[in-house]
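Several structures are given next for inspection.
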Structure I
Amino acid sequence: MDYVVCAHKAIDQDEVAAELVSVVEPIRTTIVLIQNGVGNEEPFRKQFPQNSIISCVTKSKQTWVGALQTSPGVIKHIKSEDLQLGLFSNKQLDGAIEKQYLDTFTELLQHGRASFHVFANIQQQRWEKVVWNAAWNSLTTLTMLDTRAWLNSSPDAEPLSRSIMREMITIGRACGVPLADDLVDRFMERINALPAIGTSMQTDCKSGRPMEIDVILGFPVRKARELRISVPYVEAVYVILKAVDCRLRATLEDWEE
């Protein structure tokens, strides 16, 4: 198989990588990850050290892509989308071979008339999106408010939102990702220009489904701890959301039994 495209929720990544062993051929197969979060690639690199990985982020003109699953197998897109993609480089592979895998994949996207852009450092795009998601996914889920209602809830709501985003930028920079100084201001301008919106994490929580806690908050928190960076706001929302996620998973297991 030439390409395995993973566009599922970034939950339990180690288990998903293990399930793909039977369809991933060493060297030949390229794994394409179209998911939220950061650190997504690491479980797949560990499971498949000889394979190329194409890392992707979806976005639209104003914000990141919006879609709803209205029923099993039926997806309603509510915004136009653009695919941002690039290589998660593998030092075990020849760079020219990896580029060929990427070029072939983009040719397939062109053939399907998909909108996309290739980036030399896709991690910058990933971290920019996770700066946004760490604030709005977390705060809308913990409060069960939309973004406009949250920001209007008290004079402290915007400063807290900004603090979470600034801490995420600090972690990203410590990991070598070049994040702009004005990113928080741009994101605040963007959220204030949008209508009231909910988030994917809030939707999952309302539906009683496991949430994308690890790739949005857990991986950055682990990196911050490794690098001895103080990120109290990000750690706080991570720990609380982890407890909510544990409750959702326990309830789901009880229902399945």
Structure II
Amino acid sequence: MNITGNTIFIPGATSGIGLALALRLQAAGNTVVIGGRRTDVLERLATDHGLATVTVDTTDPASVLAARDRVLAEHGDLNVVVAMAGVMNAEDVRAGDFLVEAERIVETNINGPLRLIAAFIPHLQTRPAATLMTVSSGLAFTPLAFTPTYNGTKAFIHQYSESIRMQLADTSVQVIELVPPAVQTELMPGNSVDEHFMPLDAFADEVMALLEAQPDAQEILVETVKFLRFAEVEGRYQAAVAALNPAA
């Protein structure tokens, strides 16, 4: 992926990692369209930063298709889609009432990206150089005990990214998997002020540097996430799980 000269759609970019990357990609010389459910926030971001916006709810198939139609009608040169959709909540399977929340996480974290990919992949294949970026997590490789469904959905995104990269190998579409560590955002309440998490600006800056330095990358891995990403392959999985889950 070239770091500049693209037209990029990032749903789920009204805050956190999505917004931080959107602003940096815009500053790098890209046209950036952000999506989200809250029209008031989208309007404010458009006014404050000059970002193009579209309302989209990735849990609603009709909303995804409507957003695709609008984005392509207004930005026919679109060549990058960042399939960013994620929620994270604690669950306790021992309580027996976890299913509703687990299904909500699956609906957002798995079905949301699948809908986005299905909606945009035909168009991306028509572009001479296109990128599909997926967003997994370090927890796809080393699990956090109290977020089992989140961990599982991100493991799905990793394996799905690996698989579709092979299917798209003879097309113009590059598949990049972004693998964040724990970052200071409000993915869960209190995370944005947790001193053990990576500062959002530092994460976004490192991601941009890696994208520029590694245009052919399959995974974007900031240094902090490598402790989780490579725990198993480096033979230290049990130690990493214990470090991540001291109470367990």
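Bear in mind these aren't lab numbers, they're just calculated from the coordinates by the rules spelled out. Here the structure is a predicted model, which is why all the values come from computation and not from measurement. Cβ atoms are built from the backbone, for glycine too; each structure is taken alone.
Data overview
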read-out: Highest-scoring label, criterion being distance in nm of label points 7 Å out along Cα→Cβ at positions 126 and 198, among I, II; value: II
read-out: If distance in nm of label points 7 Å out along Cα→Cβ at positions 38 and 230 is computed and equals 3.8, the structure in I, II; value: II
read-out: Identity of the structure behind 4.0 (criterion: distance in nm of label points 7 Å out along Cα→Cβ at positions 174 and 190, calculated), options I, II; value: II
read-out: Origin of the value 0.45, where FRET efficiency 1/(1 + (r/R0)^6) of positions 14 and 182 (r between Cβ atoms, R0 = 35 Å, to 0.05) was derived from one of I, II; value: I
read-out: Origin of the derived value -15500 (helix-only ellipticity at 222 nm (-39500 (n - 2.57) for each DSSP H run of 4 or more, over all residues; to 500); candidates I, II); value: I
read-out: If distance in nm of label points 7 Å out along Cα→Cβ at positions 22 and 86 is computed and equals 3.6, the structure in I, II; value: I
